[in-house]
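Chemist: Following this line, the structures themselves.
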Structure 1
Amino acid sequence: MERNGEWLLFRMIVPAFTEINVFTDIAKTITALGPIMVATVADKLWGWRVEVIDENNYRRGPRDKKGLPDHRILQSENPAAAVGLFCGLSSTMERAWQLTEFYRGQGTTVIAGGWHVHYRPEESLKKGIDIVVAGDGESIIQPLLETLRQKNSLSQIPGISYWQDAQIKTNPPEKLEISDLNDLPLPNFGLLKYAKLKIYPIGRIRGCSMRCEFCSVRGKPNWAGPEHLFETVKWLAETRKARQFFIVDDRLEEDRYGTVDFFKRVAQKYGSGLDFTVQIRLAAAKDTELLTVMKKAGVRNVCIGYESCLDEELIVMRKGYLSSDMVKWTKIFHRFGFFVHGMFIFGYPLKGTIAVVSAEERMKRLKRFIRQCRLDTIQVLRPIPAAGTDLRSRMEREGKLFPLEIVPWSKYDGSYICYQPNDMTLRELQELPTKIMRWFYSPLSFVRVPLRIPIFLLDCFLWRLRYWFRDWRNDIAKCGGHLLIQQWLKHYERQSFLKKLEKFTSKKAE
C-alpha cells in the first residue's frame, strides 16, 4: 500500500549457485516454481509491486565484477522495501547470506523461506536475515508484507521466526501448508525480470509419501486437481507460447488417478504437441495405462532416481525396492519411447564399518548397470547430507560430518564429499563419481555426431529413424555434458579441495 504516496517493491531472489555443478546449464533455461508462486500471491496485494530475480537465469540485467547480478544498481534504480530469498537448497545459502548483508545495509527487510531455513532458522537469523518463514510461503506472504507496511508486531504471523528484543522468537505454526492447492493462482512468470525461459516449471503435488533417508521433503502429500494444472498449461501455452514444461512434483504418480486425468486432458487438447519432462518412480513402469497416456500427451523425458544398483545401499536409503527388476523396468520406459535420465548417488554410507564391495567394484557395477539399462543421460553425485535429512542426522550422530568451516554449504551440491566415509578413502569417494561421468560423457561423442549424418540415410531406408534420432540426440547431450565436466574439473583443480581435506583429516587423526 502507499507510504508517503509511493508503492512499495517486494523483490524475490533466487540466489546463484556459487559452484559449477550438474545443474549449471539447465538452470539457465528454467527457474524455480516456488519463488514465482510466492511472488504471484504477493503481487495481488494492493500497494505492493513485485519482481523476481533468478541469479542463475539472468541475461540482460546489470552485472558486477564477478558476473553476478549487480544488486547495487538494481536497488538504486528500483529500491526494494522487502526482499524474499529462496533458500530451498543448502548449496546456495552462502550466496543468500551475501545478499542479506547487502540488503540489510540498504535498510531493506530480508525474508527467507525454503527447506534449508525451515530446518535451520536460527543459523540464518544469526547471519542477518530478519524473518524466516516455515512451510508454504503463499499462505503467509500477504499478511507478512501487510504487517511490515503497517509496522505492526510480527507476533500475529504464524509459522515465522524473527529477532525481537535481542532474542529469537518463533510463532506457533498454525498453518504450515495450504489446505487446498486449487486455491492458488496460476503462476505469473511475467514477474521474472532479465531472464529467458525455455522450460516452464509447473506442479500440482507437494510432499511425498516415501521417506528416503537422503531427502528433506516431508509432510503428507497434498495436491491440486488435474484440471488446475491443465488450466496452468493452457494459460501458459496461450499467453506465453510455452511449449516445454517441467513438472516439478517429486513423484508424478503420487496421485495416480489425477495424473492420468491430467494427461488425458492434455492429449485431447494438444495431442503430443507439447513437450513434458517429469520426475517419476522407476516402479511406475508397471503401470501401462499411465505410461500410455503420458506418451500420448507429449511426455518425452523421464527423470528417475535410481540412486544405486546395490541392494545394500537401496535398503539403507529406504528406496522401497531392490535391484532385481530395475533393468526390466527401465526397458519398459524405453519401449514406450521415453528418454530416461538416471540419477545416482555413488558410495552411499552404509550402516556399520564393513564394506559390501570395494569402491572400484562399486564403480564397475554401476557402469555395467548403466550399459544394461542403456540410459540416455545420467548424473552421478556424492551423498549430500543436506539440512533436514535423516542422512545428516545419522552422520552427525556418528561424528562423520566435516565442519562447515572445512566443507561449507556451497559444496553441498553433490560434487564434493561432505563427510568421512568408512568404507572407502576420501580420494575414492571424491574421484570415482567423476570418472563415471567422464566415461559416460566421452569426448568420442564429438566424433560420433557427424558420423550419424551418413547413417541417417541408411536408417531411413531401414525405417529405423526412431533409433537414429535417440542416438543422435544422446550424442549431442554427451557433448554438452563433456564440456560441463571439463569446466568443473578446471574449477575443482584450482581449489585443491581434496588436498586440503586430506590435510585436515590427517591432522585430526594425530
Structure 2
Amino acid sequence: MTTAVTSGGAASLARRILPVLAGPAILLITLAIPAFGPLPARFGFGILFWMVYWWIEGTMDIKVTCLVPLLVAAVYPFMPVDNALQLYVHPLMLLIVGTCMITAGWARWGFAKRMALRFLLLCGNDVQIQMVAWFLFCGVVSFVVSNTAVAAIFIPIAGASLAYAGFSTFDQRYRSAAASNILIAVSWGASVGGMTTPLGGGQAVVTLGFLEKYIGHEVFFVEWLARMLPLSLLVMAAMSVFMYFFMKPEIKTFKGSREYYAKELRSMGPMSYEEKVVCFAFLLIVVLALTRPLYVQYVQGLAFRWLQLSPLFFIIATALFFMPSKNSKGENILSISTLIDHFPITILFIWPASVALGRLITQTGASTVFAQWLEPFVNSGDMVSIVAFTAASNLLSQALSDTAAAGVMMPLVIAAFKNWHGLQYGAVAFIWITGAALSFSFAMASSTGAQGIAAGYGANLKRMFIFGMIGGLISIVVTILYFVVAIDVLHWDFYLQPPSGGSVSGRILEMD
C-alpha cells in the first residue's frame, strides 16, 4: 500500500515537473541546431519556442512565463542584463496603464455596467453573434486606428460586458471558451484591418515608408485604400464564418435577455456626475487622437508630445486622482483602492513580455536568419514566390510583431524583386502582398499589442494560439488566392504598377 502511494506520488510529481523542464530543454535543443543561425539567433529562437510552449500548455503561471528572457539572461548573458530589461520598456505602456486606470474608474462608478448593458441590448446574449459583432466592429475601426489603440479602447468594454455575464475575474475568463472568444475577437478585429489604410498601424507606416522611398513619391490615401480594402473585407468575411462555426464556446448564451438588460439599464437611472467625468475623460482622448491630423502641423516639437495618444491617456487618467466625487464624500474619481479593486494587474506582465519577445527576435538576429531562409523562393516562379512570401510574412508576424516583421520583410522584398519581370518597379506587387499578410497575425500575445492586451484581460493563450494559427492559415489562403488571380493570372497593373502619387494626410504617429 505504501509503495503504491509512493509510486503514485512520484508519478504525480513527474507530471508536474517534466512540463516545466521541457521549456529550458527546448532552448538547449535549439542552441544545438546550426540551422537556426549564429548563437545569438539560436537564443532568440530558443526563448521564443520556450515561451510559446509554456504559454499554450499553461505549464507555469502566465506571469512567470513573461520573465523567461530575464531568467535566461541572468543564467547565461547572451545579451547584457540591462539590455534584457530594456526589452520590456515601451512608450505605449503609458497608453495601456492610462487606459486601465480610466476603465477602473468606469467599473467603480458604474459606467462600465451601463456600457455593457447597452452593448448586450444591441447584440443580444448569443455568444457567437457577440463574438462576430465585436470582430467586425473592431475590424472596421482598425482601418484608421492602430491595433493597440483599438484594443485599449474596446477590450475594457468587452470585459465589462463579460463581468456582467458572470465572468468578472481573470481566471473566470481564462477558463471560459465563451469569455475568451469575446476577448480574442476584439484583439483579432483590432489587427485585421491594420493594412487597409496608411493609418491602420505600425506595419502600415513601415510599409508606406519603404514603398514611397522605393517609387520616389508619396502615395494617395485613396489609392492605398482601393488596393487593400477588397482583400481586408474578404479576410474579415472568411474569418467571421470560421469563428462563428468553429470556435465553439461552452455555453450558447450569456445570462439574461434583452428585456432583462433593458430593465437593469432603466434601474440605473440617468448617468451620475462621476460616470460623466470618466466617460468624458475617455472620449476627450479619443477625439483628440482621431482628429490629430487636423491640428498636428500646429503642435510640432517636444513641448507638444503630450498630445500624442499614449501620454494623453496617462496624463488625463492621473488627473482624475485629484478630482473629487460629488456622490461619495471624501473620495476622488480615481483612488488607489479603485485601482486595487479594478485594475487588471496581469496586463502589466503580459503586454511588456509580448513587446520584449518581439524585440528579442529582432535584436538577437533570429529575424534575419528567418529572412535568409526565403532566398531560395525568389526565383522559383511567380506562384511559388507569392505563396512563400505570404506565408513567411504571416508566420514572422505571428512571433515577432506585425510592425517589426514589416521592418524585416520590406527591405528583403524590395531587394529580391526590384527587377521582377523587367518592370521598373517590379517589387511593388510583392510590397502589397507582403504588407497585407503581415496584418493577419492572430496566434500569439506577442503578435500585436492587441493580443497582449486581450491576454492581460484573461484571453486563454492556448485557445488564442490554436485558433489563431488556423485563422492565420485561412487568411493566408485568401490572400494567396486573391493575389494569384490579380497578379499571376490577370496581371492587373493596379497591383503591378506604383500608385500615381499624392499626399497621405494624418499618418499615425505611434506605432503598435
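Chemist: helix-only ellipticity at 222 nm (-39500 (n - 2.57) for each DSSP H run of 4 or more, over all residues; to 500) was computed and gave -12500; which structure, 1, 2, did it come from?
Modeler: Working: 1: -12500; 2: -21500.
Checking each candidate, the match is 1.
Chemist: 1, 2: which one has distance in nm of label points 7 Å out along Cα→Cβ at positions 340 and 356, as calculated, at 2.7?
Modeler: Numbers: 1: 1.9; 2: 2.7.
Answer by label: 2.
Chemist: Ok, one more. To which of 1, 2 does the computed value 21.7, 63 (Rg and Dmax of the Cα atoms in Å, for residues 124-379 alone) belong?
Modeler: Details: 1: 21.7, 63; 2: 21.4, 73.
The value was obtained from structure 1.
Chemist: Same structure again: If relative contact order in percent (Cα under 8 Å, 6 or more apart) is calculated from each of 1, 2, which structure is the one that comes out at 24? Intermediate results must be reported in sequence, preceding the final value.
Modeler: Working: 1: 12; 2: 24.
Going label by label, the one that fits is 2.
Chemist: Work out which structure the value 1.9 belongs to, where distance in nm of label points 7 Å out along Cα→Cβ at positions 212 and 500 was derived from one of 1, 2. Provide the component values of the computation, followed by the final result.
Modeler: Working: 1: 2.9; 2: 1.9.
For distance in nm of label points 7 Å out along Cα→Cβ at positions 212 and 500, the value 1.9 is produced by structure 2.
No lab work stands behind these numbers, since they all come straight from the coordinates. Just so it is clear, the structure is predicted and the values come from calculations on it, not from any experiment. Cβ atoms are built from the backbone, for glycine too; each structure is taken alone.
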